[in-house]
Structure I
Amino acid sequence: MSRPLISFDAAGTLIQVSQPVGRTYAEFAARHGIQVDETALKRAFKSLWGQIPPPHRPEGVKADDDERSWWQQLAARVFETALGTAIPREVFEPLFDGLYRHFAQPEAWIVFDDVKPVLDDLAQDHALCVLSNFDRRLLQILEGHEMTSYFSHVILSSEVGAAKPHPRMFDTALRLMEATPEESWHVGDDDHCDIQGARVLGWKAFAVSRPEQSLWHLLEKVREK
């Protein structure tokens, strides 16, 4: 390809939730008559996030439910950990349905201030794509924030059947973008999934850690001669 590739993680790199996850979980629980501490939910979510293995399927096999069941399992365990007991199924199912739909809405997310101006610059001479451990809800979120035009492809773990740092994710990006690892950058905020996952495959990688390492710093790095 004529233009070098830069792929971007989504949540934590391009976008972030508009309010803390623990607060959102607590608000939705309250609508169903369940009072649970926001801080306990935050702590449980952070602890369990890395404990539940990401879905993995044979190549070419997509999730029937767009990985909704994985998120349902995570949410159930978060509430159980925070409360010390499981929420009855007849209460939890509508509670989770509301949460799942909420996080599909663009209004549930905000775009970091540095994202669009840096993408405007990079898009002039780079091919850009999203490489995210997310599901198809991300398409609606990016569309709602007028971001889809920046990217040639939005590559989702729910469609690839593997999550970063699995090589299949990075290989899919190279194949779709007709790129090679040596000429490609991956940008993300997770050291294991994004940075190490890319570097072990021969990509260049940039770790986002705002404010110390913003996308403005990425732009400087890419423009270095």
Structure II
Amino acid sequence: MSMPPATNRAPRKDVARNRQLLLDAGRHVFAERGLDATLDDIAHSAGVGAGTAYRHFGSRQGIIDAIFSDVAHSFIDDAEHALTIDDPWRGFVTFVERLAERQAADRGLYQVFTGQSGGCISREDWQTLSSSITAVADRAKESGVLRDDVGLSDVVGLFSMLGPVYDLSTATATPIWRRHIDIFLRGVRTDAPHGSIAAPPGLSADAISLAMGIQ
């Protein structure tokens, strides 16, 4: 059986190669500059024409969706790993630290997790992720180390506040975000002194998803 001419296969190879170049460049550009980077910026970084980028993805949102479509799965994997750690408190700490590490290294990932600049986790993935975070926290509470009033909204709220701290860490080449994580973790232990500021109860998963624009 004769093979088709190589010239018939080359264009398809070029299409696949260009798509991969754009995805790789998009991950790098979004990690460094965040989701406000344009598709033209990504095309330039990939070394292809803007028209090629638009033919593949149609818009900036198209490549955001392609790159981050399964982002929640990495967070869910982190939570599942935390649940295998014998010490529930160490599991909670490991989970929070791992999420912070991922987001400190990738501005786009941080924006997706917090629902900014067109980044958003799907409702189905959010339901799984929120349940996973709650399971990690509940296990630490049942062990008597994590405060009973700490829950999902406190973990999500922590990361929503860390954006400027990540920027400061980058600007100073110092992982100052680790200090803020440590302060948070010390404050949510049952043996931490009670604060003097009146605070409302935590938000539900539905309230958080509404605020984050999860459809």
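Readers should treat all values here as calculations from the given coordinates under stated rules, not as data from a laboratory. Because the structure is a prediction, the values reported are computed rather than measured. Cβ atoms are built from the backbone, for glycine too; each structure is taken alone.
Where does the value 0.10 come from, among I, II, when FRET efficiency 1/(1 + (r/R0)^6) of positions 71 and 183 (r between Cβ atoms, R0 = 25 Å, to 0.05) is the thing being computed?
Source structure: I.
Supply the structure label, taken from I, II, corresponding to percent of Cα pairs over 26 Å apart with the calculated value 39.
Structure of origin is I.
For relative contact order in percent (Cα under 8 Å, 6 or more apart), which structure out of I, II has the highest calculated value?
Looking at the calculated values, the largest one is I.
So if we calculate distance in nm of label points 7 Å out along Cα→Cβ at positions 15 and 143 for every structure here (I, II), which label has the highest result?
Of structures I, II, the maximum of distance in nm of label points 7 Å out along Cα→Cβ at positions 15 and 143 occurs in II.
Computing distance in nm of label points 7 Å out along Cα→Cβ at positions 95 and 127 for each of I, II, which one ends up highest?
I
Here distance in nm of label points 7 Å out along Cα→Cβ at positions 31 and 167 has been calculated and equals 2.1, so which of I, II was it run on?
II
If helix-only ellipticity at 222 nm (-39500 (n - 2.57) for each DSSP H run of 4 or more, over all residues; to 500) is calculated from each of I, II, which structure is the one that comes out at -21500?
Corresponding structure: II.
Between structures I, II, where is distance in nm of label points 7 Å out along Cα→Cβ at positions 79 and 151 highest?
When distance in nm of label points 7 Å out along Cα→Cβ at positions 79 and 151 is calculated for I, II, structure I comes out on top.
14.4 is what came out when Kirkwood radius over Cα pairs in Å, for residues 55-158 alone was calculated for one structure; which of I, II is it?
II
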